[in-house]
Structures are given as C-alpha cells and as structure tokens.
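FYI, it's all coordinate maths here, none of it is from the lab. Predicted, not measured: the structure shown is a model, and the values here were computed from it. Cβ atoms are built from the backbone, for glycine too; each structure is taken alone.
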Structure 1
Amino acid sequence: MLPQIKQDTRVRMNKSLESLRHELAKIRTGRAHPSLLEHVHVDYYGNEVPIGQAASVAVEDARTLSVTPWDKSMVKVIEKAILTSDLGLNPNTAGQVIRIPLPPLTEERRKDLGKIVHQEGENAKIAIRNIRRDANHHIKELLKDKEISEDDDRKAEADIQSVTDLAVSKVDEIVAEKEKELLEI
C-alpha cells in the first residue's frame, strides 16, 4: 500500500509541474511562440474550439506569428478572436494569412508578468503541499488501522517530504527560468 501512495504522490506532483509549465507557456515573452494562442477560442461552425483546431499557427520570425485558417470564411472570425483576447495583440490580415506582430515588452509590463509568474509558482507549490497532505493523511490512516508500523509511518512521511522538496525545487527552477526569459530583451 505504501509504494502505491508514494507512486501516486509522485505522479500527481509531476502533473502539477506540467500544469505550471503549461500556464507559464501562455505568458508572453518578447519572442513569438505558437503556444501564446493556445487559450484563444474561436466560434467554428457553432462550436467553441481552440484556435489550433481551426487554423495552422506558425512562427514566421522571432517576433511574428502567422495563422492560416483551414477555411477561408474563418479569417475574420479568427482575427476578431485574437483582437478580443487578453493578449493585447493586433493581427494584420493579408488575404488568407493572419500575421500577428508581437510588440516588444515595456519594463513595466515585464515586472507585471514577473508577478504573474511568481503567483503561478506559488499556486503550484500550494498544489504540491496539498498533495503531500493527502499522502500523509493516507499514511496516518494506515497507521491508525494498524496496517503499518510507526517506523514505516515515519519513513514513508520522510519519503513523501523528500519528493515534495524535489517538486518544490523544480517549481523554483521553472519560475526562475521563465523570469530570465522575461528579462531578455
């Protein structure tokens, strides 16, 4: 039972780290990246779908994304979805291709994004601590039901804590890497 709890804890913490990476990918740095548009949804024949399901998103150069809709009639809809998104981007349409130039970030905007990155890191740490709490709770239940000894309890909690420490240090690394990326000009 203890190995299952430890494995489940590792898996859940890794999912939290992946979720953090996914959230941080949405935060715009100075460079163009297709993941910037992942959370933008368009009305595709009555269904709200991510932009990647209605068009091809590619990096044209370091500061420009290009969006090529699968259907010609979707150009205006996709352009409007990008304009109304919270990204602050102004798409330019040339025929069937929508080009999205990414303006350079101001120092103030970089600091704001840094705060958002820190907040996402804190949210990930909270999620990891909650996972640790759940695992420790399961271990305590096993001890209470006399399925494990007190020595096993202490060892298991120490193992869970070491996995937690490792996950928290990875969160710090990911946040530091994103901050470094934000500060590049």
Structure 2
Amino acid sequence: MRKIFVWIFQLKGWKMDVNLPEGYKKCVVIAAPHTSNWDFLYSLAVFFKLEIPVRFLGKKELFRWPIKSFLENLGGMAVHRQKNNRLVDDMIQLFKDHEELMLMIPAEGTRSLVKKWKTGFYHVALGANVPVLLGYLDYEKKQAGFGPLLYMTGDPIADANAIKDFYRGIQGKHPEQFDLDGLILE
C-alpha cells in the first residue's frame, strides 16, 4: 500500500526537497498547509519514499471499520477531540517511551480555514523537550519537503513568528484556506 502512495505522488508530478537536519528522528512534524484531503496522501508518500517511520493523529471518527486497521498500519493514532482529555500528556509520554519518534500533526486541525491553529504540537514539543520539524506541501511548485528543525523556546510570540516566517510563500491546494495569522501559541 505504501508503494501506491509513492506511485500516486510521483504520477501527479510531485518532487521532494529533502535535506533532513541532524536530530530529526525524534520530533514533532508540523504538516502545513493543510487545505485538502490530498495533503494526507502526499505527506505520507514523502515519509514512505524516504523509508522513515512516522506516526500521525487523526480524529477517532476515521478509525472505524473498514479502514481502522489500514490507518493504524500506516502509523495512525485515533484522537478523541473532546475538551479536557489528556492528549498532550499522552503524546509527551509517547516521546519519553521511544528513542526515535516522528509524530506528524496538522497544526491547523482541519482542511477548512481556521482563525486559530491548534497548539497541541507546541505543548507536546515543549513538554517532551523535542524539536518541531516544519514539513510542507507547496502546490504551486508541486514540491514537498522539510524546513528547519526548531526548538521551541517557550516564548510563544517568538516561536510563532519563526514558524510563520518559514511558511510564508508556501501555497496550499486551496490557498484561501491557509491563514498564518491563525498561528497564535498560548
């Protein structure tokens, strides 16, 4: 199945710009912009092509028969998106339990335009003391890749600005649904 993801990626004319920095094997990966269902397939295709194991979060409603096993085999973990759950704490513990772990999180939380990004990735990175790897899909260039590995400082304004600086100029499939001003870390 992984080969099919890579085949579709290549068939659609996508290329990769991959220069992974030292220390990438234990990090939170932001997947942005997230404006289309295709983002999921293309993002996973990059990891599969590079033969890098990745874990990703998805809403629990997706993890049901008949595709639950399929998603789990790809690296998926179901998320219960109710308030007051312990997801951030659970993800921090997951990092503590593993020598290597790349956890891909679409920080916008949905494919639709959002006025505020989800901040779980930030709190997980800070709590687990792991860097954030900036992953991207640029539909204008048909290019996927990774930016720098950023260590969150705990200064939400400085950290948000560093992330925004990287994503400026990267175009999602539906550019009108990607709002960098929604990246406010608290």
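Using helix-only ellipticity at 222 nm (-39500 (n - 2.57) for each DSSP H run of 4 or more, over all residues; to 500) as the calculated read-out, with -20500 as its value, let me know the right label among 1, 2. Computed on structure 1.
One of 1, 2 was used to calculate distance in nm of label points 7 Å out along Cα→Cβ at positions 52 and 164, giving 2.6; which? Among 1, 2, the structure yielding 2.6 for distance in nm of label points 7 Å out along Cα→Cβ at positions 52 and 164 is 2. When relative contact order in percent (Cα under 8 Å, 6 or more apart) is calculated for each of the structures 1, 2, the largest result comes from 2.
Name the one structure among 1, 2 that Kirkwood radius over Cα pairs in Å, for residues 20-59 alone of 11.3 was derived from. Working through the options, I get structure 2. Computing FRET efficiency 1/(1 + (r/R0)^6) of positions 92 and 156 (r between Cβ atoms, R0 = 41 Å, to 0.05) across structures 1, 2 gives 1.00 for structure 2.
So distance in nm of label points 7 Å out along Cα→Cβ at positions 12 and 148, computed for just one structure, reads 2.9; which one of 1, 2 is that?
It must be structure 2, since only it matches.
Quick one: distance in nm of label points 7 Å out along Cα→Cβ at positions 36 and 132 came out at 2.5 when computed from one of 1, 2, so which one is it?
Numbers: 1: 3.7; 2: 2.5.
Considering all the candidates, the number was obtained from 2.
Assign the value 132, calculated as volume of the Cα convex hull per residue in Å³, to the correct structure from 1, 2. That value comes from structure 1. Work out the source of 5.4 here, i.e. which of 1, 2 gives that when distance in nm of label points 7 Å out along Cα→Cβ at positions 76 and 172 is computed. So the calculation was done on 1.
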